[in-house]
Structure P
Amino acid sequence: MISSLTSKGQPVTYSQQVIKGIEYARFAANSGFYTASYTSGVK
């Protein structure tokens, strides 16, 4: 599960969507590099 998304060190707004059991992050993307941080999902 994504916990944060950044580009050039700035937070990027995203929404999470599940399609056929797979979780996706959707966001408006400009050219450049993005960094996603994830949580393990284990409680």
Structure Q
Amino acid sequence: MMNDKGTRIVVPVHLGKDVKLGLIRAIIKEAGLSREKFFKLLEEI
């Protein structure tokens, strides 16, 4: 994943483990997204 500035954003995925809420919030912030925009993008998947 990359933000609008071209910076790569790492999203860790480990089998059998959920991504914790704090990490999801950090990823959304680093991506420069609002919470609403993030959920809208999730609906499109």
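Here, each number is a calculation from the coordinates, and none is a lab measurement. Because the structure is predicted, anything quoted here is derived from the model rather than measured.
General observations
- Here relative contact order in percent (Cα under 8 Å, 6 or more apart) is compared for structures P, Q. The highest value is that of P.
- Structure from which 1.23 was derived, Cα Rg over 2.2 N^0.38 Å, options P, Q: P
- Here helix-only ellipticity at 222 nm (-39500 (n - 2.57) for each DSSP H run of 4 or more, over all residues; to 500) was derived from just one of the structures P, Q, and that gives -13000; the source is Q.
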